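**Student:** Below you'll find the structures, each written out as structure tokens.
Rule-based calculations on the coordinates, nothing more; no lab input. The shown structure was predicted, so the numbers you read here are calculated from the model rather than taken from an experiment. Cβ atoms are built from the backbone, for glycine too; each structure is taken alone.
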Structure 1
Amino acid sequence: MKRYANLLRTPGVAQIIAAQLTARMPSGMISLAYLLHIEQMFNSYGLAGLVLAATSLGQAIAGPVTSRLMGRLGMRSVITVTIIVAASSMIAVAYVVAPIGFYIAVGFIGGLATPPIQPAVRTIYPTMVNSKQLTPLFSIDASAQELIWIAGPVVTVFMATSVSTEAAIMLALVLLVGGGLWFLLRPQLGSVKIPVSKTKMGSVLKKPAVLLTTVVGFLLIGAAGAVEVAVVAVFGHGGPEAGFVLAIWAIGSLIGGLALGHVPIGPWALAVRMVAVFVGIALAGLILEFWWIAGALLIAGAGIAPALAVMFAIVSSSVKFSDTAEAYGWMGSGQLTGAALGSAVAGFAVDGFGPVGGFVAASIFALIGMVIPAIYRSSLPDLRGRDATPLLDTEPVRIIKH
């Protein structure tokens, strides 16, 4: 903890972490708010899952595109425009009465306009700390973002049940705009310029480590999306239990991230952390009672932030600085595509088989996410004794002869 405290005292680190967490808080709110809002309107978890899937699919498509655009247009320009469009889509979902197709379309547009704050801040981090501090900083970031999943679900369910689902969506909007402005005002966004990549879009996926983390992130967050639908299906709209269970799940992730943040990252690191995720989710579906599900998801959560921290470090150490934003964009796209598929599959599984179907779907995602990094561990870098600093951008130097 002393190491983390010293890191947070580094000028600008605590402020930029707080700002980006506030701006990204809607990530832990909007999917649950949309789920409750659309299910209440159409009385179908399947249709609500389709809206979540469309939103996440839009986010997945936008991820590498907006991340790459930041190198050409600047971080502030891209983030400002996307905040405006994303906020407008939230207002439309909350207050426009229309057929389900409208909400699917608006959700997709809002997803396309998701502000690329995550790839921006993870591109900035290597410029703020020394190489030895970078891996612990990724661990702090992965752990701190679990505050999004602790506070987000609880606040969303409380607002939706005590006030209205519209109010829950609007609260997410306020945090998006307020946190986004706070982040935009950070001086690092003006002092750090992402170099324009000289490679074609998608070339970074040719690196095995980047492709593998994108696939595993897809499966990890797919499992998380399915769990969220299953938990809401167990406890319904009658009270705050679903929010509390999801918060306990996130607390497990926070604890796991801080406990394992200093552990050296070897080729087996990702697979080992995914074991906890699979075991916890599989146990959660056995007994549909509050404390059993909460305890099982506490176990599952203990692997989530550590797994994400490992993936961030793997990507950072495997690409050039000019490609880091795009690499994180693809990684985010994989996660969001997983959330889309996980939510949709779990929604129809719940409609067909009850909440257990949602947990089964989540378990399958987590199982595959555990097996793949174990099989392809040789493609992952061994960072034991190494730092996770991005590779330097180099190019031939032109010599002028006299």
Structure 2
Amino acid sequence: MPEYVKEHYDFPLTQKSENKPLKGVRVIDAGNMVAAPFATVLLADFGADVIKIEHPKYGDGQRKLEPIMNGIPLWWKAVARNKRCITLDLGKPEGAEIFKQLIKGKDVIVENYRPGTFEKWGIGPDTIRGIDPRIILLRISGFGQTGPYKNRAGFGRVAEAMSGLTNLIGEPDGPPMSPGYPLGDLIAGIFGSLSIMMALYHRDLHGGQGQVIDLGLFEAVFRFLDFDPIQYDQMKTVHMRTGNRVAYVAPSSMFKTKDGKYLTLAASTQNVWERLADAIGRKDLITDPKFIDNPARVENSVECNGIVGAWIGEHTRDEVIEHFDKFGVAYSAVFDMEDAFRDLQYRARAAMVRVPDPDLGEAVVQNVVPKFSATPGSVDFLGSKMGAHNEEIYGKELGLSKERLKELKDAGVI
């Protein structure tokens, strides 16, 4: 059996959960690209009925992003899982009218167009509230709905840079570096799904109404920087790049093994440091004034990291792992995806699952996070083709006739 196939079948087949906690929550995903679709897929994993709207000609831009295999957009398969897909041109008057019908009785709408776009199309917050005051509208944009930058184009990399995150990545004497993945969009997606749940809680348990949630990408990433603002305010210290070293913990870095692999660690508590010193056969370091506590180790971080790195460099990755596990050292090998597929903890946790798919036959994707004991989520199906659920939603749920659907399709509305 080929190696890939073996790894593939090491993960369990997905099992549909019949007791998802968000069952009955109805969401319209009217966004495009990464942030909004990620916010809604987190809800869909736990049972929300998410209807994904795409432009009938162009589709969601994420369909066109690599990796694409034999014309099948693999990223789309993951980010649009558990969603029902329809096509609708919101910019056309007929499309806007259908949208108004579609949102009746729904709980949440998510959009991430530039501020003012929904208003231009005649489906802004005031219109939505007039149709159903209980609807929660999440608006994700690069810089928020207000302020001098509100009309600027914005996406993950831009938000990472403006938030200060990019400035923290890289070597001290090198340029700032991007994470190489749309981390800003994904962070915003997490805040988006969290904000929706808080708004639903307020509406349903405190007798509130629907509301508009204004989420700026740069603010979401900025919130992740946690202590940076208070540090600057109180100490006028600008947090800068330190490479793989953590500025406030020593030892901490990326260490290369004898066989050219990498491991990382940060001795963030005294107990962790003492176990590490014991593991590398240097218990004498524990009482050395230069390394006796974390402030002393940070002051002497180059020497401290050098001692740890030298020991790691004399051993293979497997040897280091075995030894560090024996002494209870906190560390991790730097995984690539091949490592993840082969790792025992990933398998034991069912961190990935196999999902049947009409295009791929079967595909492995991340399982639902986190794990619930009583009301677990599940991956029921992967991202569908454009308009796969048009007839189901427009015909069966909105009551549009086949003739009317054909007219709308011919007019480019759906």
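**Student:** Quick one: Cα extents along the principal axes in Å, for residues 140-275 alone came out at 52, 40, 29 when computed from one of 1, 2, so which one is it?
**Tutor:** Numbers: 1: 52, 40, 29; 2: 59, 37, 35.
Source structure: 1.
**Student:** Here's a follow-up. Could you tell me which structure in 1, 2 was used to calculate Cα extents along the principal axes in Å, for residues 292-347 alone as 45, 25, 10?
**Tutor:** Values: 1: 45, 25, 10; 2: 40, 22, 22.
Computing Cα extents along the principal axes in Å, for residues 292-347 alone on every structure in 1, 2 gives 45, 25, 10 only for 1.
**Student:** Can you rank 1, 2 by distance in nm of label points 7 Å out along Cα→Cβ at positions 20 and 212 and just name the one with the largest value?
**Tutor:** Numbers: 1: 2.4; 2: 3.0.
Largest value of distance in nm of label points 7 Å out along Cα→Cβ at positions 20 and 212: 2.
**Student:** Quick check for you: by distance in nm of label points 7 Å out along Cα→Cβ at positions 228 and 316, which of 1, 2 is greatest? Numbers along the way, then the final one.
**Tutor:** Numbers: 1: 2.5; 2: 4.1.
Largest one: structure 2.
**Student:** Can you say which of 1, 2 returns 24.8 when mean projected area of the Cα convex hull in nm² is computed?
**Tutor:** Details: 1: 19.7; 2: 24.8.
It traces back to 2.
**Student:** Here is a follow-up. Using relative contact order in percent (Cα under 8 Å, 6 or more apart) for the comparison, can you identify which of 1, 2 gives the largest number? Walk me through the numbers on the way to the answer.
**Tutor:** Details: 1: 27; 2: 22.
When relative contact order in percent (Cα under 8 Å, 6 or more apart) is calculated for 1, 2, structure 1 comes out on top.
**Student:** To which of 1, 2 does the computed value -25500 (helix-only ellipticity at 222 nm (-39500 (n - 2.57) for each DSSP H run of 4 or more, over all residues; to 500)) belong? Present the calculation step by step, with values, prior to reporting the outcome.
**Tutor:** Working: 1: -25500; 2: -10000.
The structure behind it is 1.
**Student:** Thinking only about distance in nm of label points 7 Å out along Cα→Cβ at positions 148 and 380, which of 1, 2 has the largest value?
**Tutor:** Numbers: 1: 2.2; 2: 4.9.
That would be structure 2.
**Student:** When FRET efficiency 1/(1 + (r/R0)^6) of positions 124 and 300 (r between Cβ atoms, R0 = 25 Å, to 0.05) is compared over structures 1, 2, which one is greatest? Could the numbers behind the result be given before it?
**Tutor:** Numbers: 1: 0.25; 2: 0.00.
Going through 1, 2 one by one, FRET efficiency 1/(1 + (r/R0)^6) of positions 124 and 300 (r between Cβ atoms, R0 = 25 Å, to 0.05) peaks for structure 1.
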